[in-house]
Structure P
């Protein structure tokens, strides 16, 4: 199996069976059989097609005599792979993109070989002549050129204006840096970075001393520095949640929706592994992820539990010095690394998520002691889930006040889109 066939299998699984792209990719690569260059091309093809699916379909429709809805799933996947290579990958000869796609069709859609060949050769000849929607129709133009669902574009234009919306869309389609949090329980940030560099990965400083940008090919399965707990992969803007929470040694902390444990272990590191952290997640099978992360990093102050946190735990009322509430959200801030979110998330999902967030806020705010801290965070950039959610909360929880609030965007520093709000529970 070569890189294109592997990419075809992954994309078909994601599209037809609802597979998670990162898991499907990992499964294929773990089976082996692909050289390092082929594995890299496979990953590029998978994420590229998912990022630009709507754009690719638009181009296909320009050269196909058959309506998109009548093209079989196998054939449309092959066509997307071919068009992506022709349109976006200059290093791949057009002839190779066409010929390899026709070979795929021969194996997985033999009756459509001629059709695939005709569409791709037509696209190869006429790509420069493709006319996209006029920019005067902002939503249609952004949706087609940057490949986003129309509802997302309209929402982001409404909330941020055309100029900032375009920055958001463009940045999420680009490959962004890989960030790592140094484990300062093991060594200083620079010493941890040195351990990483011994594994052949270069590090660069960021605005947070203990977060480094990793440069080059990163495979944590091959890195002793990872296995020995010197770092954790964590996006720089995600790390800001624990930074803003500012936990102190010997405090009692509650972390809600904690799996897989990135923020939980970060809190423990900032507490110098002294105190108590109660980490909760809805799913029993995810508790092991938190526990294994803690063990690898040398953390032993975390107690992880499976519990539906919309249901109040009576004996935790007023218990915590600080509560981190990193709620389930639409995830629009992490599209740069999970492009399938574009096609799986709906407006109806946002409404349901907002209701869940409001419930979690109301329940978990009760666990904060007077004078304590509540940090609410999301990895989305929709205001309905962020600032608007907090202001609705404050209408009925006047004992809280905002002391910090910030939205983070990928185009600013390459980090994920994030929202973080720190509230104090009044001590009176």
Structure Q
């Protein structure tokens, strides 16, 4: 495919994700595994509960002793959580028991303490309990050998607690992708630095870094490369030798005289499949692969305009990070809405328009795009509640007609 071709966004995403496999797995202590993704199924190493346990504070008795009430029984001991009563309960006897404690042999009923009067070495049972009620049978939750968590599961707090209950001190986790970030351009300076005429603040450095971290990946910020081949080549080599899985560049992704990412990366050996997307914002987008010591390094070149780079990141780079990290690659999800204003016919590029969102009295989403959609306007992106999606060559639309939106925070 020619790099001059304007590739539809859906087709481009398929190219990006083609033949991408997780980068490997590692064993991590459970305390370090929160929100990570399992690389293998987890089988329980124990039964839970491992014994018949009381669900309430009260007395462990024989059901035959409490069929006729009130009944007075001899209290022969107690069973606490972690300290079981190791004798058998016989006719006319009771054992004081606490929540989570082992139900002693012979007992088949728990009488809750509210239904008793305690005496000196005895207990008077006032109200009975059905046999087996308030007893958690061994294996009620799960049994040894059961597969309870699966490869691909994210270890949410609930799943993390379950893994601990299964007695796993360590768990197999997909390795996090390492993403090297390179900003390009002589015009860039960091926030807080003095700007000279023609210079701007490097906002992409922070927006893209945070986006990478939100994907659960490691960020390797290699700073700003000036507009020379040598400066950019040095940064790309640094990323490769630092074992980056993905290199994300911002700026220099178009075809101007100072857009050096494509030619410099090609000189190094990257093979590119995408150079521009039929999408607005985000038309300049580079995607290439490079084999280094038996592994694949991916390069994604984003536009310098901040809105273009952030939207393209979410459309293409985020799913790539997810797939490398063993997660399901998730394309941007579009949901139905109603237009709040008229829109003209769209051109040959699919468009994601920044828009406000309100809910009508009948519960419908009303999306109203901003008048100005320039890809340099970050404040509009922050004010936006959603992105109105318009397909290639979408016809003119009137307020009140159906549309699709991508919800954003």
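One table, with the values for the structure above:
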| item | result |
| --- | --- |
| Label whose coordinates, when mean count of other Cβ atoms within 10 Å over residues 147-154 is calculated, return 15.0 (choices P, Q) | Q |
| Computed 24, 52, 23, 2 for P(r) over Cα pairs in 20 Å bins from 0, in percent - originating structure among P, Q | P |
| Which entry (P, Q) yields the derived value 2, 9, 15, 18, 18, 14, 10, 7, 5, 3, 1, 0 for P(r) over Cα pairs in 5 Å bins from 0, in percent, for residues 235-386 alone | Q |
| With helix-only ellipticity at 222 nm (-39500 (n - 2.57) for each DSSP H run of 4 or more, over all residues; to 500) derived as -5000, matching label from P, Q | Q |
| Highest-scoring label, criterion being relative contact order in percent (Cα under 8 Å, 6 or more apart), among P, Q | Q |
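Computed from the coordinates by the stated procedures, all read-outs in this text should not be read as laboratory data. As the structure is a computational prediction, the values presented were derived from the model and not from experiment. Cβ atoms are built from the backbone, for glycine too; each structure is taken alone.
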